[in-house]
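Please find the structures below.
What follows is calculated from the coordinates using simple rules that are stated; it is not laboratory data. This is a predicted model, so every value here is computed, not measured. Cβ atoms are built from the backbone, for glycine too; each structure is taken alone.
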Structure I
Amino acid sequence: MLFNVVHTTTYQYVDEAMEAYLEVRLTPPARAEQKVLSHRIEFHPTARASDYVDYFGNRTTFYSMTLRHRQLKVTNRLTVRTLPRNRPEFGLALTIAEARQILKSTGTSVFDYLQPTGAIPLTPDSTAWAKEILRENRPLQDGLDELNTTIWREFKYQSGSTENETPLSEIWKTREGVCQDFAHVMLSVLRAAHIPCRYVCGYIESETIPFDPTRKSLIGSLATHAWVEVLVPGMVWVALDPTNNQWCGEQHVTVAVGRDFIDATPVKGTFKGSASQKLKVHVKMKRVPEKI
C-alpha cells in the first residue's frame, strides 16, 4: 500500500516566547515492511537543526529557536510504501517457557525491554494477568492473541480520558484510556511475564476505504498511534495493536520505538517565556491508489 502522511504539531503562545527547543523523533526507519519514498521535516519559524541517532536507534532532530515568536509549527511530510509483515511461525509456536529461555540467553541486548520503567511499573494487575494469560506451557502466539483481545475487550477507548502523566495504576482502575494507555497495559503484562517488548509510536490508516469495503475502520489516526512489538525467538520483532485487537499490518507505519512513550515521543521540548501555550496535533494519513 502507498500512503501520504502529513503530521502537524503547533504550539501557540498567549504572549511571545523568547526561546524554544525541541527534540523531534519523526523520521521513520527503513524496515522490511515499510519503504520510505520521501520524507522531510519542516520547522516554522525556520532555524538550524541537527540530527543524531538516540540510544534506541531512533533518528532524532534537535531544533533551537532563539528569536521571539508567537507560534511554532512542526510539519512532518512522508510518502511510504507498506508491505505485508511476516510472522516467524517457528518462534511463535514455541511455548512461552521455551521462548523466554531462548531470549534470556541473548543477554544484554534485550535487558532494557524487560525492565519496568517510571511510566510502566509492574502492578498487581499486570502480574495477575501475566500468570493467567501468559502461562508457561501455552504457545507464545496463543498467549499474545489472548492478551491483545483481552485488553481490547476489558478497556474502553475514550479520547481525552487520560493525559501523559496519568499513572498506569489509574488506567488499570478506570479501565479506559487511549492508544498509549492500551500499549502501556500490554507492556506491563509482558514484562511481568519476562517477555522482551517495546513501545512503538507511528501512524495508522483509519479512514473508510471506498475502493476496499472489506477493510474495517481503525481507531487512532487523529494524532500519532501507539502499539507494541514483542521479540520472539529468531530475534524477530512482531507487532500487535491492542487498541484495534489485531496484529499490525500494512495500515501501520512505524516512526519511533522505546521502552515507553517517553522514549518515543514524536515532539517534545521546552520554551522560555512568561505565557502559557496551546498545543494542537493533527495527522492525515491518506492512501494513494496505485496504477496497475
Structure II
Amino acid sequence: MENFKSESIIDFFDTYKTDKDCLFYLAKIKWQDGFKCKKCNNTKCTIRKFNYARDCNLCHHIESSTANTLFHKVKFGIRKAFTIVFEMSCATKSVSSSQMARRLDISRQTAWLFMHKVRLAMKSSDLYPITGHVLVGEFVYGGKEDLKQGRSNNSKKKKVVAAVKIDKKRGVKRAYFKRIDNYSSKELSKIFVSHISNDAKITTDKWKGYQPLKKDYNITQIKSNVSDFFEMNTIIHQLKAGLRSVYSWMHEEHIKKYLNEYSYRLNRSKHKQTIFDNLINRMVKSKSTSYKEIIISS
C-alpha cells in the first residue's frame, strides 16, 4: 500500500475499507526501518497475517502495530480512529467531539479523548524556527467582547501571542500561537524562543513588553494600524471565528492543543494531499498517552 495522497473522503474510504487495511498501513510505517524486539533486541520476526503484529522469533514477544503509539488500546475500531484523523487533518475547520461522536456512533468521551491524542501529534516540534519577515502580536479569546482599544486585562479572557511569517507578496506562510498569562516580556518571549529565528526581521507594535527582547532579536516597533498588520489580523479573525463556530466552550488546560491544531492545518494548507499521511506518521512515532495524561497535559 502506497502513502495516501488525497483530500477526497471517497478515496479515503476506498483505501481503508476495513480495520485490517488500517493496521497494515500502521505496520508499514512503524517498521519501515525493520523490526527490533522491545524485549530482547532480536531483529527476526514472523508477521501475523490477520493483524500484521510482529512475533519475535527468539523470545516470542508479540507487538501489535498500534502498541506504543497514539493508537494504543483503541477499542472503538482503528478504521474509525483513522476517520477522525482524516477529518481533523483535511477539514478547513475542526469538528466538535459531539459531532464526531454522532458521525461515528461512538460516545462523546471516546471521541473527545482520541481527538486530543490527535492534537498532541499536531504539536510543533519547534525544530524549524521562522526566518524572514515575521509579524508578532497578541489577542484575547473568550468572554464577552468589550470593544475597548488596547490590551485587555480581563481575567476571564485567554491571552494569546501569535507569530505570522509573511512572504514577499504579503501572503501568510506559517503561523504559531502561544498561550500567555500576561503581556510581560517574559511571557511574550515564549513565542520567540519556540518559533522565531534570531535572524528573522520581526515587526511588532509599540508595546513596551517587546523592548527587552530587542537585545536578542531584530525587532522593529511601529504604530499599530490595520494595513501593516493586515495578515496578522486576518489570521486572528479566522482563528477566532473557527473556534467559536465549532466549540461552545474550551477548558483553560486544553486551549494550547486547539491552537496547535489550527497551526498544524494552516501551515500545511498547500500540502493537503499529504497532510493525513504526515499526521498518521506523527501518531505512530509518538508515545502512547493515557486518559490521565491527556487531562493534566497543557
Structure III
Amino acid sequence: MIQSMTGYGKTELLLPTKKISIEIKSLNSKNLDLNIRIPALYREKELNIRKTIAKAVIRGKVDCSIYVEQTADTITNSINKEVVNQYITQLKDFVKGDEMDYLKMAIKLPDALKVEREDLDETEWQNIADGLEETLIKFNNYRLDEGTSLAKDILQNTTTIKSLLADAIAIDGDRITAKKEKLKKALEDLNQTIDENRFEQELIYYIEKFDINEEKVRLENHLNYFIEVLNEKSSQGKKLGFISQELGREINTMGSKANDATLQKIVVKMKDELEKIKEQLLNVL
C-alpha cells in the first residue's frame, strides 16, 4: 500500500517538572530533507533523533520540533558568598551604613547570584525517545491514510486509461481498413492501371507506419505492472514514477502513429489521465 509523503504526528509528555510536546510534519521531497528544532538541553541527542527519524520516514521534507513548557522551577539560584563578601568590603570604603545596607547593595551587583542549570537526565531523555517513537507511529499512520486516498485516485485514473486503450483497440481495425480503402479510391480516381502485387507491397509498407499493435501490447503490460506495484505492501513511489514514464512513451508513440481524428482524441484523453497520475505520484513515498 502506498504512503503519502505528507504526514503529521504529535505527542505530549507530562513529566514531574515540565510538559514536552513532540511534533513531526512533512511535505513531498525527492530525498530526506530533515529540519530539527530542539532546546539546547537536548542538543547532544540530535544525532540520535536524526537517525530515528531517518529510519522511519525515508523520504520527504520533514520538520521535527520538541517544545518544553516548565511546570516547576528547575533553575536553582544561590548566593555567591565569596563575591558578595568582596563587594561588602569594598562598599565599606565608599559609603557609611550598617551590614544590612551593604548586603542589599552587594546582592544587586554582577555575579552576586550563581545560576545552576539542570543537566540532561537520562530517565527524562528515555521518556522523550519513547515519545518520539510514538509520534513517528502516528506520523506514519497519517501517511498511510493519505496514501489510501491517493491510491484510490491513481487507480481510477489508471482504470480510465485501460478503458481508453480498449476503445483504441476496438477502432484500430476499422482505422487500418479505412486507410486501405482511401488509398485504393485515390488510385482509382487517377484512372491509372496498377500492378496489384506492387500495390499490396507498397500498401503494407505504408500501413506499417500507422501500425500500433506493439504499442497497444506494451501499454497494456505497463498498466498491469503499474497496478501490481501500486498494490505492493511497501510504498514504491519512485518505481511508479519510472513506470509512468514508460506509459507516456507508448501513449505518445500511439499518438504520432494515429493519423486518425478519433484515435487522436483517445490519445489526448489518455495523456490527460496520465498527467493526473504523475501529479499524484509527486506526493507518493
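With helix-only ellipticity at 222 nm (-39500 (n - 2.57) for each DSSP H run of 4 or more, over all residues; to 500) coming out at -6000, pick the structure among I, II, III it was computed from.
Derived from I, not from the others.
Of structures I, II, III, which gives 79, 18, 12 when semi-axes √(5λ) of the Cα gyration tensor in Å is computed from the coordinates? All intermediate terms of the calculation are to be shown ahead of the outcome.
Numbers: I: 33, 22, 19; II: 40, 21, 18; III: 79, 18, 12.
Corresponding structure: III.
Using relative contact order in percent (Cα under 8 Å, 6 or more apart) for the comparison, can you identify which of I, II, III gives the largest number? Can you show the working numbers first?
Working: I: 30; II: 22; III: 26.
Once relative contact order in percent (Cα under 8 Å, 6 or more apart) is tallied for I, II, III, the winner is I.
From I, II, III, which structure was FRET efficiency 1/(1 + (r/R0)^6) of positions 80 and 240 (r between Cβ atoms, R0 = 35 Å, to 0.05) = 0.70 calculated on?
Numbers: I: 0.95; II: 0.70; III: 0.00.
Clearly, the read-out refers to II.
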